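Just so it is clear, none of the values below were taken in a lab; they were calculated from the coordinates. The shown structure was predicted, so the numbers you read here are calculated from the model rather than taken from an experiment. Cβ atoms are built from the backbone, for glycine too; each structure is taken alone.
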Structure 1
Amino acid sequence: MKFYGYYRSSTSYRCRIALNLKGVGYEFESVHLKQGAQKSPEFARINPQKLLPVLITDDGADLTQSLAILEWLDETYPDPALLPTDPLQRARVRAFAQVIACEIHPLQNLRVLGYLADEFGANAEVTKKWLTRWQLEGLESCENLLARRDKQTAYCFGDTPGLADICLVPQVFSAARFGVDISHLKRVTEIHARCEELPAFADAHPARQPDFEP
């Protein structure tokens, strides 16, 4: 398999964690978002949406959108499972993951921040206010969802990490990178710290990627 990603991309980070948890090997190719490599004609032929990540399967199929890739991995490599067997719990895990993937992450995306700067003249202070507004609200929602669980578990929805944790950890990394204080979110920060102790999560960290730039 071949994986197109970027060390700082939250969506790529999610997939790296899942690939590590599943023990699936892959060839990595970096697509430098800051330099606009995703907009090149060559990459557009791989993903017409010009976004990361992309996973090329052993059969040559191209998969895009991180949540779709994560579910494909879970269906293709079922051990360890990323989703619980109970339908209600599966729905809750997916809902939690989508709070991050659909509600928080798109508003911190590089192309969105670039549009704010180019079209509305948003400076660093305005951009920080924008990021804090959406990241904090979203992660506070995650904290509240964790508080409402039927039982408090070591990870988001169980005694082993799954889809929700895979989405949460990169988002906490993004909050730290953008200077958003979430220290008051006890469950979020505790689960994040617990995940970071696992090799699958630690090895997926942006600072440990071959294309990392200090």
Structure 2
Amino acid sequence: MMLNDNDLVALLITFKLAGLTTLILLLLGTPLAWWLARTEWRFKFLLEAIVALPLVLPPTVLGFYLLILLGANGPLPEPLAFTFTGLVIGSVIYSMPFVVQPLQSAFVAIGRRPLEVAATLRASPLDRFFTVVVPLARPGFLTAAVLGFAHTIGEFGVVLMVGGNIPGETQVVSIAIYDHVESLEYTHAHWLSGGLLLLSFVMLICVYAMNRRFSLVKP
């Protein structure tokens, strides 16, 4: 096997970071996306622009300001830069549009009619959300989870700026690949890169296949 111990640890850190980031984003992004889909606030475009900012902002720029925020001279009582917690914070911010936007689109596509019908049956707002919205928005949740997970796995600029390159603590796969290339260890880089390429491809296939299945069974 062409992976050393540091590579295996980097893989574990990467999947742990991606899983935790995706979970946090689903918990935080769902109510945010629901509010954006339902609100008639005239300035909601400002919040949508803030959410989408990581899509166009260079990762090193975002990472730089996060480094200032989370560093020793930042406003936090305890610095979180170059820690796994700092990586999670940076990943949540950087991957947010990949979770919020698919959820918002799914919620908008549902429309108001199903909720109005549920309301006539005296379903509470919470019941309406979990019994009507969540089942109808399953493709959006699936897309959001996969995109959030995959995007976190592929991060480089933000995690390097915020977490540095500490083996066993903040070194993720993307940085490990860079290290191998710098050291001309192309075989190790091929194994890691090929594995991520295959994983990303399989996840996208699953998303498209499941979305197609949902579209076929939709009444």
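Couple of notes before you dig in:
- Highest-scoring label, criterion being distance in nm of label points 7 Å out along Cα→Cβ at positions 24 and 96, among 1, 2: 1
- Here the criterion is distance in nm of label points 7 Å out along Cα→Cβ at positions 40 and 88, and among 1, 2 the highest value is seen for 1.
- Of the structures 1, 2, the one that 1.16 was derived from, the read-out being Cα Rg over 2.2 N^0.38 Å: 2
- Parent structure of the calculated result 3.7, given that distance in nm of label points 7 Å out along Cα→Cβ at positions 8 and 32 is the read-out and 1, 2 the choices: 2
- Structures 1, 2 were shown, and helix-only ellipticity at 222 nm (-39500 (n - 2.57) for each DSSP H run of 4 or more, over all residues; to 500) at -25000 was computed from 2.
- Among 1, 2, which structure scores highest (criterion: FRET efficiency 1/(1 + (r/R0)^6) of positions 64 and 120 (r between Cβ atoms, R0 = 25 Å, to 0.05)): 1
- For the set 1, 2, ranking by relative contact order in percent (Cα under 8 Å, 6 or more apart) places 2 highest.
- Here mean projected area of the Cα convex hull in nm², for residues 112-183 alone is compared for structures 1, 2. The highest value is that of 2.
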